[in-house]
1. Which of P, Q yields 57, 46, 38 for Cα extents along the principal axes in Å, as computed?
2. Going by distance in nm of label points 7 Å out along Cα→Cβ at positions 71 and 279, which of structures P, Q comes out largest?
3. Give the label, chosen from P, Q, of the structure having the highest value of relative contact order in percent (Cα under 8 Å, 6 or more apart).
4. For distance in nm of label points 7 Å out along Cα→Cβ at positions 111 and 271, find whichever of P, Q sits highest and give me its label.
5. Comparing Rg/Rh (Cα atoms, Kirkwood Rh), for residues 231-350 alone across structures P, Q, which is largest?
6. Kindly point out which one of P, Q the value -0.97, -1.05 was derived from, the read-out being log10 I(q)/I(0) by the Debye sum over Cα atoms at q = 0.27, 0.29 Å⁻¹, for residues 255-302 alone.
Structure P
Amino acid sequence: MTLPVPYVDVHGTPGECGFAYGEAAREQIATNLDLYAARFSAVGLSPAATRNAGDRFRAETSTRFPRIAEMLDATAEGAGVTPGDIYALNARTELIYGSTPDDGCTVLGALGTHTATGHTLIAQNWDWHPDQRGAMLLLSTTDERGHRIVTLTEAGMLAKAGLNSAGLGICVNMLTTDQDGVRGAAVPYHVVLRAALDETTLGRALKAVVPSPRNASLNLLIGQSGPGGGELIDLELVPGVAGWLHPENGVLAHANHLETSLGVRDLANDFGGSTLFRSARARRLLIAAAEPGKLTEDDLVAVLRDHQSYPNAICRHVDEQDAYAERSETVYTVVMDLDERRFGLAEGPPCEHDLDWVSA
């Protein structure tokens with residue numbers, strides 16, 4: 001198996017998985033902690049302040065999702081770092097992005113009723129600073145119940161885009177609203193992602209994530225294989241409230257602004273950007289590809305390679321006009337076949353690379 005990132009495969013209880021993960025990814029976790037220490041410092045957070053914030057997120061995670069907390073605690077132990085630092089890493093969105101949206105990431109989904117194979121497909125471009133590429137890995141965990149999760153993640157975190165052995169998968173992108181940072185106790189954005197992947201049915205995943213106490217807004221495209229072409233739903237998760245979108249013409253797409261009426265202020269109004277057209281364009285391209293026949297994985301990849309408004313496109317490239325610290329590009333592309341439990345991954349803007357595949 002050839003993959004563009006380190007591959008960590010662990011087994012056992014949450015504690016055993018976490019410790020083995022921390023040991024195996026010690027170097028990448030140290031790199032990621034250094035990257036975010038600089039980002040935390042840039043917004044005025046000292047190491048002590050970030051660690052204290054991590055401890056607060058740890059307390060709420062332990063109450064709400066004890067198995068995830070057990071794994072994160074053990075990850076810290078295996079990596080030889082403090083739990084507060086690991087939880088701060090998992091809460092990097094909450095700690096850094098109180099006001100500035102990340103104008104990147106596009107997620108796609110297609111029901112099996114509209115695909116050539118009859119399989120449910122989801123996909124995304126994950127856009128972030130290019131320096132982050134060196135601190136990424138593909139994490140596979142199989143717990144004591146036999147439940148397997150394969151997820152692309154930043155080292156020290158437990159999830160980002162991922163797929164589990166029950167045919168349930170998620171893609172994610174950020175939202176920014178006036179409700180971010182205004183609530184007290186919360187679980188980190190990235191813990192919410194892991195909570196979805198820990199479940200074996202779409203209904204249970206929704207029960208886990210919709211009422212979760214949050215302090216940052218996110219968009220979660222979640223799907224599961226099954227009869228009748230499987231199912232997809234897009235969740236706009238804002239602190240204290242959620243909105244949801246269903247497939248139209250068999251497809252879903254989302255970028256970094258709200259598309260449901262939640263009664264909150266979307267901070268995309270303050271910044272504009274490519275998010276305002278990316279999701280609509282992606283839907284239009286998917287529907288057009290479906291008209292002459294059925295959608296394929298290649299059709300989804302073609303949408304993720306779209307260069308309209310280059311470099312600020314669905315296929316994101318570095319904009320040389322941006323300050324270095326604010327640069328963004330498509331760091332990785334992910335495509336998932338939920339029926340076959342196949343996870344495809346490409347490094348860098350997808351126009352430049354093909355996907356490598358692993359099974360869940």
Structure Q
Amino acid sequence: MTPRTVAAFTDTYLPTVNGVTYTLQSWRRRWQERGGRMDVVFPGAPDYDPGDGEYTTRSVGFPFYDGFRLGLPGVPDAVRDADVVHAHTPFALGLSGLYLSRRIDAPLVASYHTPTAEYADYIAAGPVADAIEHAARGYERRYLNAADAVVVPSEPAANHLRNIGVRSRVDVVPNGVDTEFFARPDDETLTAFRERYALPDRDEGPVVGYTGRHGFEKELTQIPPAVAAADSDPTLVFGGDGPARDAVEAACEDAGVDARFLGFLPREELPALYATLDAFVFPSPVETQGLVALEANACGTPVVGVEAGALEDTVVDGETGYHFPHEDTAAFADAIDRALADRERLSERCLARRDQTSVEHAVDKLEAVYDAVSE
């Protein structure tokens with residue numbers, strides 16, 4: 001049977017670069033290769049021209065987060081023939097998706113990418129932030145309960161939704177990694193990358209780091225003191241950017257760590273960055289999957305991840321990396337040292353698990369969800 005026509009609604013898409021964008025692009029490309037159609041509705045941006053099957057709504061800047069645009073509700077006529085509506089947000093564009101699903105009597109699938117309560121810290125602090133978080137969680141629960149199915153990228157995320165009262169069908173569908181793209185580059189490419197960014201060769205000492213959005217909720221300020229406390233004395237590298245960048249730089253200065261900040265890298269350079277790192281360090285306790293951790297693993301790089309949230313499952317302790325307890329700097333440093341000492345074996349295990357985390361595997365599961373809600 002030809003895959004169904006899907007209308008995907010999202011609050012974040014190109015030109016914004018993040019995990020949701022990558023996931024949606026990867027799913028869409030694989031869906032089209034299977035003969036289906038997956039249109040995307042997203043907030044318009046002045047510096048991006050939509051391509052085929054991409055439709056924008058009016059948008060305004062989001063005052064609490066530079067670079068993010070808040071989409072205004074809208075349903076383009078071109079997506080009104082959808083068989084399935086897939087909302088990747090519960091906010092304005094998600095409400096548009098809900099409206100469309102009811103209007104054309106099509107099932108609504110909702111993806112749970114990021115806890116909405118996280119954004120309370122961008123708006124306020126203290127009791128006000130707590131009140132906003134409570135209200136956000138209540139709204140999120142009501143929205144997800146209006147869906148025919150909720151897609152989550154990990155079992156911990158599914159358990160979280162059940163614990164906060166989500167009664168809709170919940171299916172675990174990993175975001176998936178493009179394992180054709182995320183693979184270890186050849187030695188010549190890695191040497192050129194290190195020279196371009198003045199990073200040490202492997203025989204000059206270990207390199208650890210992080211790339212992705214610098215959000216306060218990811219607690220990246222825990223990395224510098226852990227690196228400073230590690231006996232292995234690694235070089236620390238940060239890729240990406242975001243609102244917490246200044247705080248991370250200050251944490252490096254306070255810890256006496258001379259970190260390298262590379263900023264946002266072209267996507268084609270990400271495999272080289274991952275493969276250059278001897279360990280990817282990830283203290284974020286709020287991940288629903290932690291896609292960057294899986295991308296690092298696909299390039300043969302073990303992950304030192306916090307034992308909280310989805311990273312409890314995403315990082316397989318002793319196989320693809322090591323865990324450490326949340327906010328335990330000494331244990332974080334020890335896990336870094338263990339990962340570096342065990343780097344070769346961990347790297348082999350990471351590469352052996354690539355097929356289990358592929359986009360193709362994820363889209364197989366996604367198609368099964370669409371089939372189930374359409375029966």
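1. So the calculation was done on P.
2. Numbers: P: 2.7; Q: 3.9.
Biggest value here belongs to Q.
3. Values: P: 20; Q: 14.
The maximum falls on structure P.
4. Once distance in nm of label points 7 Å out along Cα→Cβ at positions 111 and 271 is tallied for P, Q, the winner is P.
5. Details: P: 0.97; Q: 0.93.
When Rg/Rh (Cα atoms, Kirkwood Rh), for residues 231-350 alone is computed for each of P, Q, structure P gives the biggest number.
6. On the way: P: -0.97, -1.05; Q: -1.15, -1.18.
Value -0.97, -1.05 for log10 I(q)/I(0) by the Debye sum over Cα atoms at q = 0.27, 0.29 Å⁻¹, for residues 255-302 alone corresponds to P out of P, Q.
None of the figures in this text is laboratory data; all of them are computed from the coordinates on show. What you see is a predicted model; the values in this text were computed from it and never measured. Cβ atoms are built from the backbone, for glycine too; each structure is taken alone.
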